[in-house]
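Below you'll find the structures, each written out as structure tokens.
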Structure I
Amino acid sequence: MSLMPVAQALQQLLDSARSQLAQPVDELPLEQALGHILAGPVVAAHDVPPWDNSAMDGYAFNAADVAQARTKGLPISQRITAGMAPEPLLAGSCARIFTGAPLPAGADCVEMQENVELAEGGFARLTQPVHAGQNVRPQGQDVRVGSQLLAAGLRLRPQDLGVIASVGLARVAVRRPLRVAVVSTGDELVEPGDQLNSGQIFNSNRFTLIGALQRLGQQIVDGGILPDDPEHTRSRLRALADQADVIISSGGVSVGEADCLGQVLRENGEVSLWKLAIKPGKPFTLGSFANTPVLGLPGNPAATLVTFLLLVRPYLLTRLGCTTVEPTTFALPAGFDWQRPGNRDEYLRADFVDGRILLAGNQSSGVLSSASKANGLVLIPAGSTVNQGETLSFLPFTGLFD
């Protein structure tokens, strides 16, 4: 069986995600909406700013009075601070004004206080020319009423919440998070804190996956550990399919005697994607059980991490209607040699240090500690070798986990 290229597999995953029913819409207060996906566009109901205002501390003038203001000066007729509703500017006068304060009717420019001399009798004299519009932030400079601020499908960031708040909206319509069941497979697994007997290992994948899902803001259904028993696997999958929108497993998706999850999917469910040209992560599987999608990740810890970041994350975000799911990628020079061309795209755990990409320790698919030492992944395309200084694609973890 030939290996499917990663790009083709990702496209199939995204097509599958788009074919699923859209998640329900919730209306959340802004303070709870961070990281959620907008269900519809946000349209401005107000101008921002709502009126002309001063860009700095200084004095508000009418440009027609500038000549007089530069010779004998103008009387200061009022003092305007942010939050005040000023009176119209008296003809032939100026106003003391502070940053963000509304410009009074009749004024059309502001001079910073450093360029204004105060004379006896409460007069202000300009020391240099000013022109209409100077140091004034006009009404609607940032946002115009009726304009679309944010498009549906955006994953809300702190600055987006600030923009929504700036037009007076306290709540926003977002897609409800997915209910994601997480299961681990294998008789050899025990949970941290339990007794570790001969031949057993602690279950690290559960915590990697739950942590990654928490970063994405999804609802987690903890499916525990599946023993290497087909009937038990069938029963647990049936129960989880009733509770979750998608099931994510680690391990058990190959064709070995103990790989019960893959066996059950083939016998009682469906497998639509299996064996990818990716390292680590070749046995990655897309299937379904009781009409619930199952994403089967390899059991090796580094392979679990890599396939979640490159395949599962974009699938989940697409299910939520997110329009931008591709990871941030930088073209950067290699600080290492790689003379082992393979037949799969290889994603190595790496650091970006002093302008170069460096490998972060052991690259075995069973070694997770190198991922903790890394700050991203570097792609070695199938069939490629690398010499120091050659440009490679670097994917920082900051763009892969958020």
Structure II
Amino acid sequence: MTAPTRQPTALVAAVALALLLGLQPVTTDLYLPALPAIQAELHASMHATQLTMAALLLSFGLGQLVAGPVADRFGRRPVLLSTLSVYLLASFAAVLANTIEALILVRIVQGAVMAGVVVVARAMVRDLYAPHEGARIMSLGLSGLGVIAITSPLLGGWLAGHLGWHTTFVAAALIALGTLGFVATQLPETLRQKNPQALHPGPLLASWRTVLRHPTFLAWAGLSAATYGGLFVFLAGSSFVYMQVLGLDAAQYGLALSTSSVSYLAGTFVCRRWLVRHGMAGAVRRAAWFTLVGGLSMAALAAAGVQSVWAILVPQLFFAFGHGTHQACGQTGAVGPFPQQAGVASALSGFVLAVVAFCVGQWLGVALDGTTRPLAYGVATGAVVTALIAWTTVQRHGGGH
């Protein structure tokens, strides 16, 4: 198979972003409706069941620290082809898992190779576009990701409810196969100049120091990690809250989860309008109001003892709407100052995000108590931190590139 050589059009780049970044909701949202069934069938504790998500995210974060420099050294395309291939094999291995420990191990592998896919996707945007234009392309790609995020829980709910939890991993494998085919046939190498020093310890540590000391990176990476932390509380805890506390079945839960993705998709569309009118810092300043309203209203309803689907679903729509802007701008802004170190910056941003998500998952494993309160308070905490970063640090340092 001959690799394409022409630089991708904006459409091809946006589709590639949607497919590559969409592997995250495929890996998480698709199997969320199956979590209670996995816990029951594999006789697992709540903590061990949550670890199938938290360990995936920690591996995902650590994997990015490796994948970023490797992609800077050898190019984007080899990393994509190899990681997608291993992800495909790991998904089929998950189908065969018959203990919770085996499933956790497979999820660790999935997370590590998914890191290569996502870090290259983010770095690819910086390879091709200046930061402001990159934010627009990223927003287009995240709109496509939103479509994937909408369909993933719907598909996962139907599969888990009718064919069993194993089939959710079959679906993930087939999606990975299609993505691999698109990359192999449509996506050329986007890195113009490889960095032969990228994997040398000295230059690598120097690159990490440069990135981690940059106030623009800290502002946008912090925003991205905070908003995803709030979202991850919802992702990791909502199946148990919706299904075990509020009584929804797997298909109904998938439908409820998909409404959040619809709102997220709407947020990415509005983000593109805000970017034109207000720039990246102005866009997240406005989105933070939606984030804060969603988080605080969910917490207030839970504190008042309201235990109903709408008391979680409606506030989450506001949070997800804001997330559509925060993630598009945060992921692009974090790598913006580093055209020659985009892989490293993308990896470090993703690592921070994943560590936050891992800590959230560990907390949820012991915090879920048969009510909606832990979920609501966790989302509210993420919302408050996100809004504070959007209104302070991003406004001071977000335009540094």
Structure III
Amino acid sequence: MSSYAELLKTPGVARIIAAQLTARFPSGMLSLAYLLHIERIHDSYGAAGLVLAATSLGQAIAGPLTSRWMGVWSMRKVLVLTMVVCAISIGAMAFLVLPVFLYMIIGFISGLSTPPIQPAVRTIYPKMVNSRQLTPLFSLDASAQEIIWVLGPVITTFVAVQISTTLAISLAGILLIGGGLWFILSPEVGRVRIPRSKRRLGVVLKRPAVLLSTIVGFLLIGACAALEASVVATFGDHGPESGVILAIFATGSLAGGLALGHLPVGPWAMARRMFIVFAGMALALVALDFWWLAVTLFIAGIGIAPALAVMFAIVSATVKFSDTAEAYGWVGTGQLIGAAMGSALAGFLIDADGATGGFAAAAALAFIGFLIPLFLRGWHPDLRGRELTSLPDTAPVPIQPS
């Protein structure tokens, strides 16, 4: 814990972590709020899954694109534009009663305009700390973001069930604006300038570490999205149980990140962490009662933040600084496409076979997410004893002949 205490004493670190967590807090609220809102209006988890899938698809398309724009127009301009459009679309989702296909369009727009807070802050981090502190900082960030997934589902479930789903969505929109402004006005956002990348969009995916992180992130978040829908289907939308179970799941991730975040990142690191996730989700299939799910999903959660921290670390250590925002955008895109697939797949399986089908889908995705880094460990750099700074951007220097 001393390494984390030292990090938080570094000027600006605690503030930027708090600001970006507040700005991203709607991420822990909107998917569940949309799920409850659309299911309540149209009485179908399948319909709700389609809206979530459309939202995640929009986010997936936007991820590398808006991240790359930050190197062209600056972080602040891109963040302000996307925040305004996203807030308007969230308001439309909350207050308009529409057919499913129109909700899908609005969800797609809200996803497409999601502010690229995560790529921005993970591009800023290497400029705030030394290379020795970077892996613990990524781990602390991945662990701290679980506060979003601990409190977000509980707040959303309480507000949606006790008051209204409209208010739950509106509250997420208010946090988006307030947190977004706090982050945008942070001095670090103005000080760090991302160089314009000279490579074509998508070329960074040729880096094995970036591609590995994108694929495994796709499977990990797909499993989590399927699990979230399955938990809600198990306990229904008329009580707090689903929100509490999802909070326990996120608490496991928070605990895992703090406990494992200081460990060296070797070539087996990602596979080991994904196996923990798979094991917990597979055990959940034994019984779908409250206490069994609380224990097994806490176990599954232990691997999530550490796995994400490994993804961030291997990307940071293997790409040029001008490409880091786009690289993190692609990793985020992989996760969001996974969320879209996991939500839609679980929604239809729940309609067909009940919550058990959704849990089986989550476990299957996590198992594949374990096998990929196991068999492709040659793509996984060994960061033990290495400096975790981004590769420098170099360019030819013209020399005047004498």
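Every read-out reported here was derived from the displayed coordinates using simple, explicitly stated rules and does not represent laboratory data. On a predicted model such as this, the values are computed, not experimentally measured, just so you know.
Worth pointing out:
- Look at volume of the Cα convex hull per residue in Å³, for residues 145-376 alone for each of I, II, III: the largest one is in I.
- Looking across I, II, III, the calculation of helix-only ellipticity at 222 nm (-39500 (n - 2.57) for each DSSP H run of 4 or more, over all residues; to 500) that yields -28500 traces back to II.
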